[in-house]
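For reference, the structures are reproduced in the following blocks.
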Structure P
């Protein structure tokens, strides 16, 4: 079993993977998630 990083564990604790979120809630979760060490982008399909 491999070890998960602190950043990964923190990101998983912010949301429920089985729940569907409306766009406003999803954007807020993304804003509060831990930042990556590279230029991040988010792609949204409607």
Structure Q
């Protein structure tokens, strides 16, 4: 019984992981297509 619960929790976690990764990648692609991504992060002062 405990093995079945562990498997269910693992599968739910994998679905959440894959769904979150997919939505993050889709959001990044959408922002690049809209042109709202300005560039990489830097700690230097803006010029």
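With helix-only ellipticity at 222 nm (-39500 (n - 2.57) for each DSSP H run of 4 or more, over all residues; to 500) coming out at -10000, pick the structure among P, Q it was computed from. List each step's numbers first, then the result.
Numbers: P: -10000; Q: -25500.
It was calculated from structure P.
log10 I(q)/I(0) by the Debye sum over Cα atoms at q = 0.14, 0.23, 0.33 Å⁻¹ computed as -0.42, -1.00, -1.30: which structure among P, Q? Answer for the origin of the read-out: P.
Looking at distance in nm of label points 7 Å out along Cα→Cβ at positions 5 and 37, point out which structure of P, Q has the largest value. Write down the numbers at each step before the final one.
Values: P: 0.6; Q: 4.3.
Checked P, Q; max of distance in nm of label points 7 Å out along Cα→Cβ at positions 5 and 37 sits with Q.
No lab work stands behind these numbers, since they all come straight from the coordinates. Since the model is a prediction, treat every value here as computed from it, not as a measurement. Cβ atoms are built from the backbone, for glycine too; each structure is taken alone.
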